[in-house]
Every structure is written in C-alpha cells, then in structure tokens.
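Student: Pasting the structures in now, so scroll down.
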Structure 1
Amino acid sequence: MSERTGRVIVVANRLPVRAVEVDGRRQWKTSPGGLVTALAPILRERDGAWIGWDGTSETPGEAFTHDEIRNVPVGLSESDLENFYYGFSNGTLWPLYHDAVRPPEFHRHWWRSYVAINERFAEAVSSSAEPGDVIWVHDYQLQLVPGMVRAMRPGVRVGFFLHIPFPPEELFAQLPWRTQIARGLLGADVVGFQTVLGAQNFARVAKRFTGVSGTNAELLEGGRAVRVGAFPISIDVAKYQALAGDPGVKARAEELRSLLGGRRIILGVDRLDYTKGIDIRLKALAEMFSRGRWTAQECVFVQVAVPSREAVGEYATEREAIEQMVGHVNGDFAAPGSVAVDYLYRNLPIEELAAYYVAADVMLVSPLRDGMNLVAKEYVASRLDDTGVLVLSEFAGAAHELRGAIQVNPHDVDGLASGVEAALEMTDDEAEKRMAAMRRVVRRRDVFTWADEFLRTLSG
C-alpha cells in the first residue's frame, strides 16, 4: 500500500462491532464480514475511525476504541428503524435497485426519515473529520451523506461505494426523490459501483436529473470533477483457501458427503431474500428431477437459507413459500432415505460453510439481480484442487469476472434446469479447466486489492 496522508473515516449503516453479553456485562466483538476484514488494517494504519449504528442504542454513545479502531456510534430509535431502515432503505430502494423484482413503495414519511438519518450520519462525520481526511461512505442507506458532508466540511475528500446494483435510468426515474438522491451522490469525489453497467447507469441518471455535464467516467459538478467507476468487490481469498485446506474442514466435508449418502451435491447458499431467486431455483430442480436424467438417489440439492430481516412481513411470507416448495419437491421426488432437497434455515459458522464448499460438486448461484455475490467467489476460492462447477446467474455482478461458470438466466426454469444438468455431466477435464481459470481471477484481485484501489483513486 502506498504512503498517503490524512486519516480514513468509514461511514456505514453499522459499526464493525456488535454488542455481546459476557457475565452480565456488555462487551464489543468484531463483526464477521469481508468489509470489516478489508478496512480494519487501513483504519489502524491511518489512525482512522468508523461511524455507524451499534445495533442496539437509540441515542449515540461515547466514541470508543475496539481492536485499535475508533468507533463513533450513531443512535437509531425503533421509529428510525421502521421508517429509515425497513421503510425507505429496504421497502423503497432495495426492490427498486434490484430491477423492481418486488414493487417498491414510495411514502413521504419514509423519505423524511431517510433525510433526517442521513443528516445525523453527516453531522457525526462533520464532528469527527479534520481537513485532509478521507471519508468513505458505504451503501444505499446513506446516499445523501456525501452531499451533506460536502456542504458541512468542504475540505475533505469524500468517496461513496454502492454494494448493490444501481438501476437503469428508466427504473430510477420512478423514484419521486430521484434528483435529491443523485445530487447527494454527486457530493462525492469518487462514486464507485460493482460493475461498469452500474457506473454507466448512474452517469446517465446524474446527467438527466441534475443537469451535470461530462462523460460516463467523469462528471462536472459546479466546476468540481466527480470520478465515476467500477470497483468490483471481492473476498479474503487467503482466508477461504486456508479454511479449505484445514484438516478439520476437510474431514467435515467428507462427513457431509457420507451423511448425504455419497450422492452428487448441488449447493445453494443465500440470505433468505426475494432477490435471490430461491423459489425459481426450486422449480428448476423439480424440472430437472422430472426429466429423469438425475434422481434423488444420485444427487441432492442442499439449500442453506440465512435468516434475513425477519421483522419484515414480506420476508416471513417468502420463508413460508420456500419451505412449502421444499416440501412439494421432496414429496414428488424423494426416495426412501434420500431427500431431493436438504433445506437449512440458519446461520452456519464459517468453518461449516467452508466444509460445504469443499463437499459440493456444483454450486448454484442464481439471484434475480445481485450487485456482486461473494458466495460465488468463496466457492471458487475453496476449490483447491480445481474441481467443482459453478452455475451462475448472468444478472450477478460476479458473472462479469467468473467467465468459467455456466451462466444462466435465473428467470428461465428450463434453462436453469439444463444448466444444472450440464454441470453434473461436465467432464473432469473441462471442469478443472474452467475452475482453474476462475481461481486465477479471484486470486488476482482480493478484497484488500479492492479497498486499496478505491482509496488510491479517492486520494489521488
């Protein structure tokens, strides 16, 4: 990493720590996740800070240091969560930005809460920042923060990175507050997206709704240049390689294969979210079994569904529908002692997840729309012997990099079924050739490369 001056302040919806009870006392524990892993060394090196909600407090507590990183809490009340987080962020922006696979809702009181909470985060930045600092704002919950910080502290550099897709102009145009969102993002010096298409979509939106000029790569806002580009996020490759090579993980993978009857294993790992296409995936598996080329005695589909936003009624409905579909597929195609679908609704420890990656013959990643999808990259990084086949949605950001995958249209039940069949029937030589190529891509660009590239661009 090159030498740079100025502190780095990360701004995200959540702090990199979570509260745990130990002997009746609250203590802080570092949260898992690639973003924390990537940014923690940078914050330590550059005397940085992380601003966000701590997951519990309604009022902001005092700043504190954990694991050599200064944490600056922002308070969120139950009402804030209802209107800002579950409301505007996840009831309006989330579906709209994911190709409106569910109809977004537009409520003025949600928008007012979104503005107020973004102001709260911006004020926390203003109170913490000094001239020469670099501010890195993350994700769709905080799209107004760059413009607000620009107004409060014009002497700092501001970057923004969107972890989810940015929608095409025609969809974004539905948003009643489209101009305000676009202007908020233009407050940044660098606006980053997962894919080139996302960056192009934003540039078009900004030109149409704010009147700025420039190219898709650089917009001119009030005489100031705003860089717009793709910075595809990745994973801690070394971590997943080490897990895959761990004797305990390898032994557990063998145990899983035995428990599943020595059958070919097709694996899905997703948050339980309507954007992940789990329901269509199950229909495709049913179609595959109905064709008769593969039976439940020969292969099994393991779906790990990680609980997500359980307080939202739509997600509870989604869970119920998926579990009913699992029952139908098993009712139609299971054999004595051999279920067709093995369904797990839970969080798995990372060692157990790695064992599933090592055990799986086919990884099925078929979101209807995804900014990147790191599960696909985790699976590839875990295939130390270059075996295994990835079936990947063409609408995941990862599809632009992982060309060795069997790419499928996740809306096409027949095509998805054929893609899984092709994965199961691929020759060993072809599978190894494809996986080796994808592993080279993933190893070449890990999450640390991603963070350093963004900050180099922002600091330049």
Structure 2
Amino acid sequence: MSMSAWLVRQLTYPAHEWLRGRRTLQELETLRRLAVQSPAILRRDVNDRLRDLLLFAAARLPYYASLFARCRVDLYANDPQAELRKLPVLQKADVRAHAEGLVCRRVPGGTQPHSSGGTTGDTLHFFIDRLRQAQDLAARLFMQSLFGVEPGDRRLHLWGSPIEGQGRWVKRWRDWLLNERLLSAFELSPAQLNLHLARVLSFRPQVLYGYPTALALLAEHAAQSQGPHSFPWLRLVVLTGEEIADAQVAQVRRTFGCAVAAEYGSREVGLIAHDCPRGRMHVIAPHVHVDIAVGGQAVAAGRCGDVVCTTLNTRAQPFIRYRVGDVGRMLAEPCPCGLPFPTLRLEGGKRTGFIALPGGRLCHGAVTSHVLRDEPGIRAFKTYQRTLTEFEVLLVVDGGFAPHTLDRIQQRYRALFGPQVRVQCRLVDHIPPDPSGKRRYVVSEVAPDYTEFEIVSRLGAP
C-alpha cells in the first residue's frame, strides 16, 4: 500500500465523510458483517428493515398511510415482504401527483434535492438524505473491495458534466485529497482521447469507473498505442450508467487486462446491484429490496419482468415498489462467490448514444440530460440530432415552465456543440417511445448507434 493510499484510508476519507455528515464507513462495516451471514439471517435483517420502513411511512408520509389502508397492509405481519406485494407499483406520475405526501423534511442532515431523467428523458424531482448518500458510497466501496480495491486506492472516473462549473476548484481539491480524478466523458475526439489516456497512464489508478460507451472507446483508442501489459496497476474497470454490450466488456478487458464489473442503479433508488468477481450481479439487499413484476404483480425467480425497487433505509423520500424502467429477472440459484445477497440479471435496458460534432468529435449523449434535467417545469424531454448542426428538442412541460427557458436551452446547446448549431425547441403533450419500446432521450441521425462500435470508434479519425 502506498503512503498516499494509507493516508486517505486512515485520515482523509474518514474526515471527509464526517464533515459531510455521512456514516459511510460505519455502513461499510455493516455490509461486511452481513456479507458473511447466511441467507436466512440476511432475510431476517431485510424483513426488519422493511417493517421499520412500512411503520415509518404509515406514520409520517400521508400518501403511503392512505395507500396502506386501502390495500389492507398489516404493518406487524410476520412476512412484511408479502404485505409489500399487496401494493401497486409506484410510477413517476404517482410521485409527481403526490409529491408533498411522499416527503419527510425532518431527517438527520436535512433533505437534499435530486433529479432524474438522465437515460429516459422523463424528468423527476425528489429528495434524498445523508443516509442514502452514505449507503450508496458504502455499497460501492464494499463491492469493489471484493476485487481487491480498498478505500484510499486511486480511482479515475470517466464521467461528469462540462456545464456543472460551480465549485469546480473545490471539487478538484477534494478529488486530489481523496486520491480520485475526474475526466469528462462528453468530449471524446481523438485528440481528447489522447489526453485522457495520458492522464490514465500518469495517475495509474486501481479503478476506472464510467459509461460503457466512453470506456470502451477509450480502450479501443488505447489499444492502438499500448500493449496488453501496459496497465499492471489496474485492478478493476466498473461499467455503469447504460446497458452494457458484450463487445464493450471484451474490448475493455482485452485492453486493460483486469477484471470488469457492471454496476446497476438509478438516481431515484441509488445503487441497486453490482457484479461480484464471479460475474453475477448481486442486489445490495440491506439497502434495497427488488421484486420482478409483470402487470404490477411480483413473479417468481427466473421469470422476466419490470424491475421494481423499494428503498429500505432512506427516510427523506422513500420509494416503495417503484418501477425503475428496466427489465430483468431474479436468479434462484446461489452464487458460487458465497455472498448471501440475491442475484439479478438485467435482460434489457435504457441505452445512451453518442452525438456527432463538427470536426469529427464525439460527445456522450448524457450531456443533454445535464442541460435539461434541472430546468424548472420540464417533465420530459428528447433530443433529435438531424444533422451535425441541427437539433430538435421535444419538451413536455407543466405550469412551472417559463417561456424564456427556451432561449437558455438554445444557448446551452450552442455552448456545448458550437455557435453554428441551430436548435428548435417544440413543446408537446407527449413523447412516445421508440418503435422498439425503448425511451431514448437522444437520437442522432448522424452518429451511428453505439452498438455499431467499430463505426463509432472510427468516426472523426483522420
């Protein structure tokens, strides 16, 4: 262990989390303790957490109190999971319609505003608390530790938004103190990929973390100049934020020569599941309960359906039987890794593409969600790139939307994609899904779909 890693693990990281009011390291120890228990003990722990959640929601959250009464939920039943299944599936429209009846303002550390819509364009505003933040961080640290990565080890994130500029210097100091670095996934021209690769080689991280499309593109670019043993210090690459193609995993593993794991979560629910070293995706059961539902009804392990999540511990705004918008199935057989946490297989999900820019550059499509997600009054959005310089943005808005917001959106698109860009914003009542049933928030008629990876990787090459 390097001296810097030891200092971060023993001093800097604990101090940082204490100052932020987060019990991250305590939650990490709880996960470590539960990870060596039997499935029966874990189930009892989950049932206790679920019962506490139902009691809290009935006492403090009017929407759930009314719903529990209508559905005849027995808060003291021996099997709280059976009681949970009496409830209908919660959807984004329900959360919007009953916003005040779903939020508890008095939580330790206060409520933290949050929003989603990054992969569906279906914007939702909600609140989280410090415990939710701590448990997400603890779950990530725990699952990465199974691959030999510990708090304090160097982490490099291919992520971030180029428009989130406030406090960027503070964020850079914070990253430096915690042995972390951030590279933008939104600028992926060959020249920028050269710079990103140079940062990877100089920083020598133990973990690379980011979008599958961006990391696979970086891996293919690196393979042109680096050999198969150029990254001996890398222990793990974590792919998250999008559906992951087998070709992307193969490219990343071939180039970087280390373990590759998928992380699965949503902004509303937090970190839901993560691959173990055996390649199985484990639900972080002490934090979130997952059902697979068809027509709103839970189905047995092995059957495919909607992924429905219940956040067990957060109190600012619990999501109870919430449909996250992905499709998967629970697996019945235990994982050979020995973890008691249940296993999940995702069968399909929301995809993000690239946006093509003048000069042959590529931009990660997620940047459009950062432009639109936090604008008041926008309920849903979708961007079409018709040509290199022509964009059409569809917006579903409510009464909180101000007309001058359209000018700000156009200015932001020009700032990101170039002053020559023309942006047409259209207010619509509804944004239908794609013919395939997917709800992509960005569709480019210029950049090829990222599943055509060789074409994407060569776009903009000299």
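Derivation of every value follows stated rules applied to the coordinates shown; laboratory data play no part. Small disclaimer: the values here were computed from a predicted structure and weren't measured. Cβ atoms are built from the backbone, for glycine too; each structure is taken alone.
Student: Have a look at 1, 2 and say which one yields 0.85 for FRET efficiency 1/(1 + (r/R0)^6) of positions 186 and 402 (r between Cβ atoms, R0 = 35 Å, to 0.05), as calculated.
Tutor: Label of the source structure: 2.
Student: Quick check on the output: 0.40 is FRET efficiency 1/(1 + (r/R0)^6) of positions 282 and 394 (r between Cβ atoms, R0 = 35 Å, to 0.05), derived from one of 1, 2. Which one produced it?
Tutor: It was calculated from structure 2.
Student: Shifting gears a bit: If helix-only ellipticity at 222 nm (-39500 (n - 2.57) for each DSSP H run of 4 or more, over all residues; to 500) is computed to be -13000, which of 1, 2 is the source?
Tutor: Answer for the origin of the read-out: 1.
Student: Using mean count of other Cβ atoms within 10 Å over residues 26-33 for the comparison, can you identify which of 1, 2 gives the largest number?
Tutor: 2
Student: State the single structure among 1, 2 that was used to calculate Rg/Rh (Cα atoms, Kirkwood Rh), for residues 194-441 alone, giving 1.00.
Tutor: Traced to structure 2.
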